[in-house]
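Read-outs: derived from the displayed coordinates by stated rules, not from any lab. Just so it is clear, the structure is predicted and the values come from calculations on it, not from any experiment. Cβ atoms are built from the backbone, for glycine too; each structure is taken alone.
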Structure P
Amino acid sequence: MPHAPDTNSRQLWLVPQAGSSSFGPVAEVAIAVRSFHLYSYTVPQPLAALVQPGTFLRVPYGRRARLVPGVCVAVAQREWKHTLQPVAEVIAAEALGETLVKLGLWISEYYACPPGLTLMSLAPAAARNPPLRRTFYLKASPTAAAAELTPRQRLVIEALGSAEHPRRAFLGKPGISASIVRKLIERGFIEQVEKREPRPIVDLAFSTTDEGALPASACPEDEYCLTPEQQAALDEISGSSGEPFRVFLLFGVPGSGKTEVYVRTIRRVIAAGRQAIFLVPEIALTTQLVERLARRFKRVAVLHSRLPERQRRSAYAAIRAGTVDVVIGTRSAVFAPCPRLGLIVVDEEQDSSFKSLSTPLLHARDVAIKRGQLEGVPVVLGSATPALETWHNAQTLPHYRLLRLPQRVGSATLPKVRVVQTAARELGQTTTLISPELLHLLSETLAAGDQALLLHNRRGYAVHLRCTRCGLTVRCSGCGGMLVYHQPDQQARCHRCGQAEPAPQTCLDRTCGGRIERVRLAIQRLEEELRRTFPTARLLRLDRDTMRRREDYAAALQSFEAGQADIMLGTQMVAKGLDFPRVRLVGVIDADATLWMPDFRAAEQVFQLVTQVVGRAGRREGSSLALVQCADRSTPAIRYAVQLDYEGFARHELPLRHRHFYPPYARMARLILADARPGRARQEADALANLLRDLAARISPHLHVSGGEPCTIPRLRQMNRYNILVRGPRDGAIQRLLRLGVDEKRLSPPVQRFTIDVDPIDQL
């Protein structure tokens, strides 16, 4: 194991061994282990041309020199004083470029994630470790020329010549007999060599081909003129080429034509010989977007987690080869290896789906901004409800520009919004989710032949199960969360840890014997009510229970857009960026249900969700209406949302954030300790909190460390959970604190699971 740092680099570690000094290529490698250091290895001469920054390698590690994967960070010709171990093999020579390596190291530093694990995550598994297939090659032996051969054998030898030929292809040539080849192999006149080679890249993940795309002049969207605000935004973004790095916040009401600004900006980028990356928060949104972009551009590739590995690998290779103009995808698409990147667009930038829940715990929006800075290209953030951090940045940072689209395009108008205050009630007394006002409006909408969209952000049939006699709530044995009843399979499921079991019919307390009732009704119950009330209406439900395959999203959206369904009901995925021109009614059920969560972002999330879903109505000409059902219509989040008044909400919410030292006025980091052993997580959380307070005092007086306290969800997947919250100024103090803890080897508590989440979204 390395144990002495090199004086030239804080992170470069060498293995001291006896031996004279040597000179040659030395590679700095980030190894896929939980280490924050880079390691040095010599580069053997046969691999010298392949080992470059971004190359995926296997190198010996540890006392037993086991081979582990890693990524080359840098290569330099230099003298080294000790005998280093050599690089064992090259896995993939062209997986990452130098810019992506720099981006990965920044992610590692900012989000406190080991650089090897970070860099390995920047490319899909099939790209960094391409699947191999066994191929046999045939080559004529030098002795065959002088051997006594039959005319047909001589013909085979002459066909081989001095080159190697794949056996399958060679046997397919006219006049080549498999039996003669076999005899020549047995006699030693033909050598057969087995090689392991990457499978050929086929089935490119293009949405269209060069032949299938419409010419620009055939696109109906090109026929309408941009509004003055759209044109001004387009000109300012396009005019930023060649200037210092810029971030543009395209702030527009729903239906104001943000997508058209994106598309025409991308067209100018392509005309200049560059590529564009277009990020969306949900896989479901790629369907509509790809179809729209397919009419405007010839070469579009898609990247997201639900693509088959073979298709993702082919798309990745095509992007790297420069044969793709536009890359559309979710979080991982921010790492698309575009050699001529000219623009990055992040649509619905406020969406929490851009925050990763696995290592590294990065935020794709912020990574996109950093990549734009490294590449020197503009980044466009679009939203009708920007994250308050983004809004604050646009008001205060010099490299941000705020672009406004205050009006809907064409003859479309914003919907009228009404609020219905649901009556306060005890749990279990609710018999319906749909208010009389919403029932009446649904009847009118269906009678007129229009479509309706309903949002209820609760999966399952009933949110809680409890005993009618003693009030005992049925909870998950793994994490203690409320079990949610799912009607189709009559299962009680935990939405936290995924545990499922048959729903009980009687109280779990055997001494009680009471009956189990279902309370806090959810979306499956809403579907049941709608089918009973409107038996002839065609219903379509979108949630994680119905959209399980990657094809389900596309099929559902296409069906609704084609008018094959009258009512679409769903969870929050129906509120994001979808465009359905025939939707005349939007209904929001229990709009403020999450307002009282222990999260400083709760009000912002409610405001964004209501505003976004209300904006799905009235996307074309004609009147439209949105009805919002909530428990308290006077809360600022609801009051500003129904008025579609984002700036009013920001003026109300930002002073509260400033007063309590929350983002955007502070940075945060959340450290989570989890352990199945009773008391271990709590003990180590207390010790780590005290340690961090001592380290914080050495860095900045403005660093605040609180904890360790039980998490809002104190038990998850059979583990007890405690967290520590660190808040500090926006000057990198938190990163310096975490770096100091790593350097002093004091940030490794002995618990079964330890997570560092910088800029956390999840507060549970």
Structure Q
Amino acid sequence: MIGSSYQIRQVFMNMVKLTKVIMVSTSLALIGCGGSSGEESINSVTATTQEPNTDTPSSSDPAPSSQQYTNILLVISDDQGLDASAQYALSIDLPNTPNLDALANQGLVFENAWSTPACTTTRAALIAGKYGQHSGVTYVPAVLSSEHQVLQSYISEQVPKANYQSAVFGKWHLGGANAQASHPNDLGVDHYAGNLFNLPDYYDWELTVNGQTSNSKLYHTTKITDLTIDWISQQSTPWFAWVAYAAPHTPLHLPPQDLHSRQLSGTADDISAIPREYYLAAIEAIDSELGRLIDSLSSSARENTIIIYVGDNGTSVKVIDTEVYQKSHSKGTLYQGSLAVPLVVSGMGVSRTGERESALVTVTDLFATIAQLAGSPITNVHDSFSFTELLTNSEVQLQHNIFTQFESASTTGFAVRNENFKLIEYTNGAQELFSLENDFSETNNLANDPVYSEQLENLIQYANSITAVNPSETINITNAILTNVSGNCESYIAAYTAQALDVARDITFIGDLSITINNGKCIFATNAIPNHDFNDSGNAFPNNVSEQNDVFEITTNPTMATSPTELSLVTDNAILLNGVKVDLLAAGCFGVGNGKVGCNDLSTPWRYDPMHPANGFRVDSHNAHAQPDGTYHYHGSPFALFADGSSQSSPVIGFAADGFPIFGSYFDDGSLAGNSIIRKATSSYRLKSGVRLNDDGSVAAPGGSYDGAYRDDYEYVAGLGDLDQCNGMTVNGEYGYYITDNYPYVLACFSGEPDQSFDK
């Protein structure tokens, strides 16, 4: 478990930003993990506020009306590159697409969207949210295994109250050369109707509907549109329709005349003589049927629908515009003619109308984006990064690198790019570096030019963070005692797993954490299952542990802030190297709410310390328990990760939200020159003396003497112990936090600036 980014409505336009405010407020009563009576339940706080998390809402919450959730229409064209897209005007030989033009004029056009080089690999990246490295789909024909959760079931899991109905229409091509008719449904698609493979004939093809196959002689683009319209008309709840047209993929053909504007004979000789004309006619047919599909929606449904149009890869060699791209740079390669595709987003919630966006996005990112538009609070899933905020805000800064890979008889390797430079690296070690700003056609290889060595190295580093981890080489750290003392999170990039037993419930869990690097940040993707047994205190947790889907980002270059940042109920404190977070604060104060939850104002005094035994927070032997959403987390010292002995300095066991490392308890004092003295670090906090008093000197409501039941019972005394007010110190030139037996256990504040990924 150590180390391995449409529902958008007018309300959701603000919800993208307000979700964290609204849900955080709601969950402030949850964060502290509550009391011994099991009062930490979602129902107990629905009247106040709740933070976005990776868990599904309580089924007992009132179900919202379907109008709260926007319909999502995803349209995929097959083999349509930028040179065949009127919205990009790269060619003088373009299709007539008035409906897509209208969507572009009313929505947002992405100028730097990447696919993969082929249909299967793109579809897998989109539906699983993973690069081929992690899905196993890097070639054609490949099979997407059922071990990967598809987007449709992910939405159902993340937003159960919405009751999204999902369907896939058209080309599937994810079941390999011998796909079973039930493969789409087996993976989690509610309703499937289309062609499992490439078409041999657009007018004579095999139609599979939920595992049953029959013959269709209706023009494929029209039939797929008919099936989509019919299904949508039957829906009474929010829907997600994935419409994958086979066109304009070969075989080149003559569409019905009423669907295109070109005067063509349709003879074999004519198709052979002017293939691009037939290719463009097929795109025009898509546009006509897309217009019919949109027109079939009622006015209310149209107003509540967001439409995403994307190409699955670039133009094939036979029909590529050689005035734009070289033939050798067409579909199936790692050049722009193969990877750069049209992406238009229009409809409900898209306030940036008629604009163009230069941000780097990939088809992989559509997984997280569509999920967030459907209502999921999670912005980063697997290899997918949501770009939802770009639909309303042009100032949003997203990822600075994008990646893709491919395997074929002629091309095997990966491509990675940033804003300007792009690297292609093949399995034989050959490299090609291009400046896309100055070399659109990718003709001038800069890989061997020392002037560009830094750009080359940066791209290699990013690519390695993706390709270096082989899932088959995952490290098992079950019950492992950590030993690495490096304070640089890059030292822990790998994939980890562990087996852990929920002792009270006698249920075995598998922990999973991947740590990768991207743009100066280590990315922790975890299911929040520890590497040790849990719930073993003899007093079972009030909430059951469940797997999560959390992503935290740690800067590789933490810096001290001008002043410390206080801990907060809306920010997780740290992520440890077993994939479990640290969340030290309770949301309970004396006399507020029920005493265990509801104390959301940090200025409210007499906040409970979850570690005090009298408070009954029911932690296990690892000073941890589960939040109401099922997230296992530490409230105190996670001793299971390091050796409790003075034979050597303690290792790094995790990283605080500000990027500084967290060490175990032991450090090399070195107080005597020439000698190494290993001892425990000591906190500079102590219990106050006497009886509890208010700031004005009056006796405080809790009464009694300061005994540690409340965080207010402690005071910081500079120099009392080894550690500063945040529970950190500098040893051998490296600042870090240290685990202490007593308050504040891990950290009391942030010495640097916490990363926003830790916001709840």
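Given a value of 12.0 for mean count of other Cβ atoms within 10 Å over residues 267-274, calculated from one of P, Q, which structure does it belong to?
Values: P: 16.2; Q: 12.0.
The correct label is Q.
For which of P, Q does helix-only ellipticity at 222 nm (-39500 (n - 2.57) for each DSSP H run of 4 or more, over all residues; to 500), calculated from the coordinates, equal -5000? Working through the options, I get structure Q. Each of structures P, Q was scored by Cα Rg over 2.2 N^0.38 Å; the highest score is held by P.
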